[in-house]
Each structure stands twice: as C-alpha cells, then as structure tokens.
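I've put the structures underneath this note.
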Structure P
C-alpha cells in the first residue's frame, strides 16, 4: 500500500470530500435514489459522503447497495 497515494490520503482523512465531476440535474424530480458504490478498505469511498452532503434527500427513499471483491 502506498500511504501517499491519493486514495490512501482521502481514506485516512475523515474530512476529505472529493469533488463530483458533474452535478446531477433535477434531483428534486426523483422519489427514489439507488446509491451504488464499491467497498474500499471496508468502507464506502469518500466521494459518497460528498454526494450525500450535496443534495437534499428529504422525503426521498434511498436504496444503498455495494459491491466488494476483496478481503477474502
């Protein structure tokens, strides 16, 4: 593991919030949001925190799902 890699630095910084490349237009039009992501080092990638903090999910149903191909 390279402790100086971008992913290592982000995962070890609880305040890390990577930028989302493109905002989702019209989030208010969705009633249900499927939120999928890979598991990195036993947790969701930090950009998921960015996403969750960037939108108002009041009154919406959030359906999270994750994939993991590691840890044995």
Structure Q
C-alpha cells in the first residue's frame, strides 16, 4: 500500500441494487485525494506573518475605537 488515497466517483446516475451494492449507470472513475492537512508543513515565518497581519487588523480597529471614544468625549 503506497499511501495514495483515492475516491471513486460516477459520471452517471447512482442506483442501489437489491443486495445493497451501489451501481453506476456511467463509468466509475478513481480520483486521487489530496494529502490531509499537516500543521508541520507550514513554514514558521509564514505562520508568524499571517498571525501578525491578523493581529494588526484587530489592533487597528481597537485603536480607532479608542480615538473615536476620545473624540466623542471631547465633543460632549
């Protein structure tokens, strides 16, 4: 067993026979499934870059909210 995962699909209509087997009106095709996600494949530099970008987005809204709150306080 080489570890390659495949899934079978039918290009026609499916039907279930009396004994519970699945029959295909067209042709069965084997499609290779991609490898499952593995966290060890992520480059730490890229991970930290994405984490930092997300943090900056949230931090910018937090800072804008604080500034708007201060401006509203001065106006009142």
Structure R
C-alpha cells in the first residue's frame, strides 16, 4: 500500500474527491437524494510545520450532479 501511494501521490482534496466518487458509485442505487455524506482527509506532514486537511459535505443529489454525466 505504501509503495502504491508513493507511485500515485495525491493532494488531500483529490483524495476527498476520489472517496466521494467511489462512495457514489457504490451506493448510487441505494441512497436517497437527501442523504448527507461527509468525507475528510488529514495528511500528517513530516516536512512541513502543518498538516494538510480537506473536507467536503454534500447531499447524494450533489454527488449525482458531480459524478453522473
């Protein structure tokens, strides 16, 4: 897992977007449009004096709009 992560580095916001997309794909036929989903990532930085953090809260209707084309 560590080697795979090093070969495909992501910004925390990319990780949040990917989690929401995967969640949408898995549950698109199971959840109602008013379901609320929160996705958050914190990257513990070793070379910076701060951590990187991203979070998104959306309804399933929002996810449909973002990921269904």
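Could you tell me which structure in P, Q, R was used to calculate helix-only ellipticity at 222 nm (-39500 (n - 2.57) for each DSSP H run of 4 or more, over all residues; to 500) as -15500? Please list the in-between numbers first.
Values: P: -5500; Q: -15500; R: -13000.
Of the options listed, only Q reproduces it.
If distance in nm of label points 7 Å out along Cα→Cβ at positions 26 and 42 computes to 2.2, which of P, Q, R did it come from?
Numbers: P: 4.2; Q: 3.7; R: 2.2.
That value comes from structure R.
No lab work stands behind these numbers, since they all come straight from the coordinates. Keep in mind that this is a model prediction, so the values were computed, not measured. Cβ atoms are built from the backbone, for glycine too; each structure is taken alone.
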